Structure P
């Protein structure tokens, strides 16, 4: 099998992380001003542990589950309409962000905490960028209003999840020590 082909093992892990991201939509920490879901935590773990390509594939699987009608998006939503609506850019951003995070994490042989945090921050910026752009277009908002509604309420929760994801990724890498690619 050449380097461009995905291994069966890699596809299984990508599917597993797609399902974990879906489960993360249902895992809610009820904090003000907005509740925190754990989708981005699992997206980040997928990217770090699986790498860019498989991490992106895992999120593509997650999105496909939602398009097919399974209630895997935040709030139990599903369907293509969610992707075309105001929050669809964030979901599409998961795929691109997973690739970016995984690609960055792969740049260092044993990426440490600071590098993983940097990678996760870059991926979060991608999710925010695509999300805010679609939010502004779909809801006919100014970019400033879209930033105020689509980023600011989530910053504290996302910082917490980024730090937790980096710690979990380091611990999981130490425990399992397996190359999923």
Structure Q
């Protein structure tokens, strides 16, 4: 059975990383989870920083995300939030969701907000997206390479080469995993 991860809002904010992570979830290699609360945070921040986008466009993206991965939504976690202790109380809902769905990992850029000693009693660990993709490259290298190729092929405005996509993903924090992927691809 595939292991389960919860994506924190900060890894779903940048479009290229979000696209990669959703596509990874579509492979079934891992069970990907998020909550409406996590997506609310993602799209609230995108709207605040991208005035060129409309609520309708973002609602479409959200709908496509929720439809892309079977059983992606976590519900019933809210009662757990108050009993959890994290450096940023605003992150407790993410841990609560991970506990509720039996996730092994929270994928986040904010590792300091999810200290190991606070997560361990719940059987959860925090992992950077770079470490996550590295693990996936070890577990299912062909699947990750296929996802990268599919993502690159979908880029039309403007079109991007695979190398350009990988450079963009590096700028989103995937330095080690993209170096590993280049090795697999012979680039």
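Please treat every number below as a calculation from the coordinates, not as lab data. What you see is a predicted model, and the numbers here were worked out from it, not measured in a lab. Cβ atoms are built from the backbone, for glycine too; each structure is taken alone.
For the read-out helix-only ellipticity at 222 nm (-39500 (n - 2.57) for each DSSP H run of 4 or more, over all residues; to 500), a value of -17000 was computed from one structure; give its label from P, Q.
Working: P: -23000; Q: -17000.
Answer for the origin of the read-out: Q.
For distance in nm of label points 7 Å out along Cα→Cβ at positions 12 and 36, which of the structures P, Q scores highest? Please list the in-between numbers first.
Working: P: 3.3; Q: 1.3.
Sorting by distance in nm of label points 7 Å out along Cα→Cβ at positions 12 and 36 in descending order puts P first.
Which of the displayed structures (P, Q) returns the greatest value of mean count of other Cβ atoms within 10 Å over residues 20-27 on calculation? Mind showing how you got there, number by number?
On the way: P: 18.8; Q: 21.6.
Max of mean count of other Cβ atoms within 10 Å over residues 20-27: Q.
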